[in-house]
Structure 1
């Protein structure tokens, strides 16, 4: 269900940009439902000794948090990385209706901790590469979220109106820069907008 944070000054997303909107997207868990696949990989690396629900919850904070929480060794981290690389794009599904949002807005950019080749592999598989005008990946050398340096670069070049993510660390940099925020499928995070599906965001935009 769409929720608007009434403690913030609410302005319709389309009011100030003359019906043009530029969105900064997180990748994992926001554009694509990657967590089920990542949960299975971590479950495998941990030899099935940890409940998948627990793994999923830790990953939803961040991968670094999960790695620290489960005390992953360097060998285990390398194994996780290789298993992620070995995933087929068909193993990772986009969220329902997100493509309609991508088509509707003026500019879409991505900030992700994934490597560029991995991102492009998935985008090309679904024919989505043309939807994105720019992206920052781990290959670009920016500090990890919640550091705002990568967001600042994207904002300065593309005048971002809205940042969408599924975790608090996806939104902290945007808040620091004064960019409106939208949290996806996570009611525990404070944001200007909270949605459980992209159908709700489409209603807001139209």
Structure 2
């Protein structure tokens, strides 16, 4: 009996050793993007975290990060950091960007949606511009609305530079609405014509 257990244990150790030695059984390295706010550049690392003096931009698509109670209470930190990175680079180019709306509570989003339904005359028409709370990415903390005092030229600059920081304009009819839809430097997916696509 002892000999059988010893053989089984030896075989188990040998199998684990072989699996660890085979590259495809090892955890893949994931690129993490970090922003250097002094030199205004993005660094890529395969470490689990960015150096503490750099802004963490994440590894790809930004998703909701509920707290321990299962709810989202604020704007996603990675989205804040991505905006801060593009804002610093814009400042250097003489462009002033600011967030006009980020995280919204369900109550605030519901009030905005109700007002838009009254204004537009139907839920479908309203959803071109404002979604009900359960569908809005603002209530998940993963969407921001951005503005500039200088208008069109600055927003055009943002549109052409945002993807370098992992930000994408997601709706063609809302030049102000951005989400962390990609990893920094990737190409943004095609824009939806409006937020109405989220109702379908």
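All of the numbers you see were taken from the coordinates with simple rules; none came from a lab. Quantities reported herein were computed from a predicted structural model and do not represent experimental measurements.
Here are the numbers for this structure:
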quantity: At a computed 0.96 (Rg/Rh (Cα atoms, Kirkwood Rh)), which of 1, 2; calculated: 1
quantity: Of the structures 1, 2, the one that 29 was derived from, the read-out being relative contact order in percent (Cα under 8 Å, 6 or more apart); calculated: 1
